[in-house]
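The following blocks contain the structures, represented as structure tokens.
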Structure 1
Amino acid sequence: MTETTEPDETGPEGSSPAPSRRALIGWGGAGLALGAAVAGGAVAVVRPHEAAASADASTGGEVAFHGAHQAGIATAVQDRLHFAAFDVKTTDRAAFIRMLKDWTEAARRMTAGRTVGEGAFGLAEAPPDDTGEALGLKPSRLTLTIGFGPSFFEKFGLADKRPAALVDLPHFPGDNLDKSRTGGDLCVQACADDPQVAVHAIRNLARIGFGKVAVRWSQLGFGKTSSTTPDAQTPRNLFGFKDGTSNIAGTETDRLKKFVWVGEGDGPDWMSGGSYLVARRIRMNIETWDRTSLQEQEDVFGRDKGEGAAVGKAKEHDKPFLKAMKPTAHVRLAHPDANGGITILRRGYSFTDGTDGLGRLDAGLFFLAYQRDPRQGFIPLQRKLAASDALNEYIQHVGSAVFAVPPGVRDKNDWWGRTLLTEEA
């Protein structure tokens, strides 16, 4: 990211002058608005962010922050993830709104490859506005996506604004949820092609939010396991298989409208153009799987391991013949044709978090699914999979959360959560 040593006299996008660091120190207390200091080299802008051609990873390009929908949903899936769930710690509504405005401005700058506020240098007696570890790095297609959990609506007198679709997820058979990795008042999903860029983004938002929010849990992810560019080969999960080959593409406007974006009349007006996110941390029993025969592995998924084609087919994108698979095969049970057309948009990542103390890898899939309504998407689908999927012998759901993801930030005067937290439309 580009550092600036001499701040401009005007704020971002030519707004009013920003307060001097010597007049207002730090992010805390006085609620310092994010400063200006726009400088540095040009970046490649990718528009719109829904497009499947959202910047070749090698360009390190910028994904547009403003839009009707938040970036990071239909955007071409990046290689790395840093996901964080937060708990709200303040009862001061005005202070929380100020934080969201500061977060939005920080996100606007970081996704453009710029430093936060006045950068990583400044007054020696005060902490810098930017933590500095992304200096010199390209935007790396960074996207930042925010969502609000069911518990958030218990704050600030917002119970009447909780969407009916934002239900608490039921307990599914086989769930072994760790409370320390479950729930959250709000979340931020940072995706980028450079892990340091993604980590930098969450770190800076957590710092700005100090005293108002606190990280409840977080997850790093690598090796995307889903793709919103299905014309390309589907990435593999840690079991070595391709899954979700019929995922919605970022260019499929009609399918996105039908299955992902909340429409007018679906719920409260503030959610129109948004989506619902289900996040599940799925532990894979790697050692057991690695001792399983190839034939059984392929029977479990209903695909061949080499090409990723469904049973009896030649290519991964060939339409599957579900009845050729075993009744408990994952593909047969999960496919839209077997579920009345239920379709979700997947953005999954692999994770490896060391070992569990018994020499077993703590590894698996961090599953992210966006949909128009979880009651008609993830919930009925997971009920079916939890009951019959042969894959259950090798996996366990250990973390879970659901969030309402509002529509995109429209312009430089807009901010995350504005339509929820103000009466202004």
Structure 2
Amino acid sequence: MSGKAIISDVKTFSCSNSWRNYYFLKITSQDGLSGWAEFDQNFGSPGVEAVIKQIGHRLVGQSAMNHEHIREDLRNVTRPGQGGVVGQALGALENALLDLKAKTLDVPCYTLLGGKIRDEIRVYWSHCVSYRTRTEHFSPPITDIEGVRQIAREVGERGFTGLKTNIFEYDDNDRITNWAPGFGSVFEPGRNVERHTRQNLRRHLETMREAAGPDIDILLDLNFNARTEGYIEILREIADLDIFWVELDTLDPEAMAMIRDKSAHPIAGLETLIGLQQFLPFFRAGAVDVAILDTPWNGVWQSMKIAAAAEAYDVNVACHNFYGHLCTMMNAHFCAAVPNLRIMETDIDRISWDKDIFTHEPEFKDGHLVMPDRPGWGTEPIEEALLDHPSVEMNMYNRVPVARLRS
């Protein structure tokens, strides 16, 4: 068996996703099979592709059947810079190796993970409102409160049972803008959450609840957009509302545990962590009700280890998934196999050519993703189709700053 799936080539690809780029990794074996993974270098991670190109040659001549051996070799040669873009590059390589191994064995990837526990995975509609405020990319566009009502109604009409939204502010004409100082949409390094922001957020959530109805679960994502004080103030503002979970990011386990202790709602987070060692302090502190794992960043095999540690602390897991269809299926195989799953994130608003650049799209039925039994991840990019959508040069890292210092 070790003589199978001998790696002959490691190659990366990218194409436009209209407002950012998709990135893919292809590992080819001497048998003519290919393992694919999707990775990302838009979400605060410039340079993942460069790391892959620097270390990918070490895979050539090795067997994808021994993916744990390969990962340990790569950890050894990158140890001083572990985490960050290095960790994400290792995660991408691991995911492509899993796909290649599963295709060599002619089995779905979830078989490698212990087999599937569930045939269907409950999903929630992520970035509900925020994507459609990118009016040049998504339709129907949302510019005001009526658009918010419309998409909230649409969630249930299309058979989904949960949605996740973000922080928005409304002006005197009910037009909305996203409020995200943690990601630079406004320049406010203190990330202070003033009264008007809290009141606008409450209005936004009440508007979505009224339009969606009482049976749709509403999740709120605060990201890195506040500090401890601001998160606590937001939680006080919305304490009486019906919220499935409040998702937030902080790098301080004790601070997150204190926030959780003061919250009327379950707290989810940790999606930006890489490696079990980064997760453990949060588990020990009792910082989260749901640990969110980015399996493209960590690698699905490593993510199963993190999920097992979470289960030891009686914590459920979810996945961070706002990428392309390949990432959705990578996450789906993790969700199908992991025992302590809460729910799966997915983006329902898609760009028009998503259906053209992947061999298969995810299948949704009654608010659930239906697991396929195709070998590997069950979908892969179509190389020729990627050429029809060249990578965009203008991305999030060379936008004009939202504010400049006055001279």
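Coordinate-derived values only; no laboratory data. Please read these numbers as outputs of a predicted model, since none were measured by experiment. Cβ atoms are built from the backbone, for glycine too; each structure is taken alone.
With distance in nm of label points 7 Å out along Cα→Cβ at positions 215 and 367 derived from the coordinates and found to be 2.5, which of 1, 2 does the value describe? Kindly include the intermediate steps, with their values, before the conclusion.
Values: 1: 2.5; 2: 0.8.
Traced to structure 1.
Continuing with this model, one more query. Which of the displayed structures (1, 2) returns the greatest value of distance in nm of label points 7 Å out along Cα→Cβ at positions 103 and 335 on calculation? Please list the in-between numbers first.
Numbers: 1: 4.0; 2: 2.4.
Going through 1, 2 one by one, distance in nm of label points 7 Å out along Cα→Cβ at positions 103 and 335 is largest in 1.
When distance in nm of label points 7 Å out along Cα→Cβ at positions 183 and 255 is compared over structures 1, 2, which one is greatest?
Values: 1: 3.6; 2: 1.9.
Largest calculated value belongs to 1.
Out of 1, 2, which one gives -10500 for helix-only ellipticity at 222 nm (-39500 (n - 2.57) for each DSSP H run of 4 or more, over all residues; to 500) as computed from the coordinates? Let's see the in-between values first.
Numbers: 1: -5000; 2: -10500.
Of the options listed, only 2 reproduces it.
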